[in-house]
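Please treat every number below as a calculation from the coordinates, not as lab data. Since this is a predicted model, take the numbers as computed values, not measurements. Cβ atoms are built from the backbone, for glycine too; each structure is taken alone.
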Structure I
Amino acid sequence: MRPRSSLKTVAALLAASALAVSGCGGGDDEAAAGEGETRTVESSFTGEKIEIPTEPKRVVALWRTGAMLTELGVKPVGQLEAELMAEEIPAEQFAEVKDTPVIGSWEGIDVEKVIEADPDLIIGMDNGGLGIDYEAISEVAPTVILKIAEPTDVWDNYPVVADLVGKTTDFEERDKALNERLATIKDQYGDALADASATSLGYSESVLYVDTSKSLTYRRLEAAGFGYNPTYTDNPERYSAELATENLPSLNTSNVLLYDTGLGGEVSAENEKLLAMPSWKRLPAAAAGHAYPLTSGTIYTFEAADRQAADIAKVAEAYAAAQ
């Protein structure tokens, strides 16, 4: 890791160069923007108290914050690899962020690229499985990392992220409305859904995973009255569990199958292959027409949450009508 003075010197030189190229016009405004008020917040993953701008202007998006920041109206100046993805962000918003510079991956960050991005705040989340040197990048700009374990924690951090970037949010009201929408589904179709033994699954990086009771998708399905596959609710280790395709017959007892889609309903090439497998088509639920698309529960925006709730409502109505 580079010494603190070295990183700050490089950052200062880059900033000075940028000012020299842009000239003096508007310099006072830029200086004023950089001299805003600050406040102290907690970086729950690192356990540190961090002084951050009250109204940050240049934010770098690390793990699990990209789509969330975009929905909040923040255009990041840097991103972790694959943090801003077309399948997670509405097309109009994605057009504004698709060229955001990549400053590294979950395995590590290029500090020089962070310096080039010239952030005044770096935010992200970590479950303990990333290989990022937060001490190094905190030498460039205030770095706040939120501690998480599962996707439910990411979602619950939505208002925290909004606060960190100086945005107001009606999270509580919208989340309440979402839960009421799911409760209405349960009221309407709960009797039929109780024996659904639903299973939600999909591919990620060539591995087939099943959502467990630690997933955000499960939380919403349960709220809507769906019974869930008990194999994946008995104290699971994580929010998803790997399932080998040769073990697809283990899903024979599920009356409802749900496969992941992107924000716009896109089915990935890997999930298309899954749906075409003879072993999938032989599953009782698939053969009966009870395999349905479901907006992914690892897109942490209200746009995605509302679309997932709409998908759940469609599934509930279709399944209940067939009983």
Structure II
Amino acid sequence: MRITIKSVAEAANVSRGTVDKVLNDRPGVSEEVREKVRKVAKGLGYTVNLAGKVLAFQKNPIKIGVIILNKRDDLFKEIYKGIKLAHNELKDSGIIIEYCVMQNFDVDEQLKYIKELEKKNIRALALSPLDEEVVKNELNRLAEKDIKIVTFNTDVPGINKICFVGQDLKKSGRVAGQLIGDLLPNGGDVAVITGPAKIKALEERKAGFEEMITAEYPTVKIIDTIEIYNDKKSSYLKTIELFEKNPNLNAIFITGRGIGGVGRAIHQLEKKNVKFVCFDLIPETIELMKDKTINFTITQEPLMQGYLPIKILFDYFFLNKMPEKEQLYTKLEIKIRENI
């Protein structure tokens, strides 16, 4: 016998309207009743009528807001491709995506887009949140209004969200630490170049790197940590200053963008013997790997970081399915000149 909404309502001792709200994740039902209805539905073996649900959502589409962190960044261009890929696959099922693309890593700009998307009556929001209290508060306010949140690429603690999709950031920093440590078997001096502290991903990578170097490579010393604005110009100027202060520097680890500027400084000062480890397989990284300036880069599947949040939200609204984990890590790969 086919299990219907009426069957679930009778078994849970609630109205069919309440079951419909729960199964379609609509507001107006207490969390206690939601949990009860979901448990009963699962126990009875209730399955979603996908054809009917698609028809319903085509009439009343699910609107998902997406905020891309930096339109000029090659990594986020790849993430955007992943979002578009998922959207193209699912658009006939009643999914509408409202895009906002930030110009810079600016808190006020991110807050502005969050509020703009809220006014468009989104049911969910996918974004790379900046690590600022005002952003956390705003996202938790949306969550209280039953707007579902998925974070990607970078995450912050204290947000009521469905999940995070991205690199295991602490682990990626530890991997970079091992690579640098193994490149300097006799020890040496290393500098860390990182970006704005409000980008939590960079802080996590730095922490993992420092943890690995301190624990496993006592003869390798982190002698300087400099912050840049995640661009080529500031990374170039800061790297020039870095070598002026530390002419015998043996290695550089960069947590994020600015790779091209570091490479330019290394070329200009003829420091090609300096070991260099970075992240991502973007055009400037590939060029610097081919000319042997970069020793290793660590990748993070940006296409999947865009694709998976949309697919997860589709599964949530259409199949009432939560992801298996709150942290969904994309594949981490070490690239050298021969396998780029």
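Work out which structure the value 0.55 belongs to, where FRET efficiency 1/(1 + (r/R0)^6) of positions 146 and 226 (r between Cβ atoms, R0 = 30 Å, to 0.05) was derived from one of I, II.
I
For the read-out mean count of other Cβ atoms within 10 Å over residues 122-129, a value of 25.1 was computed from one structure; give its label from I, II.
II
Using FRET efficiency 1/(1 + (r/R0)^6) of positions 234 and 266 (r between Cβ atoms, R0 = 25 Å, to 0.05), single out the structure from I, II with the greatest value.
II
Work out the source of 23.0 here, i.e. which of I, II gives that when mean count of other Cβ atoms within 10 Å over residues 202-209 is computed.
Derived from II, not from the others.
To test your reading of the models, identify which of I, II gives -11500 for helix-only ellipticity at 222 nm (-39500 (n - 2.57) for each DSSP H run of 4 or more, over all residues; to 500) when calculated.
The structure behind it is I.
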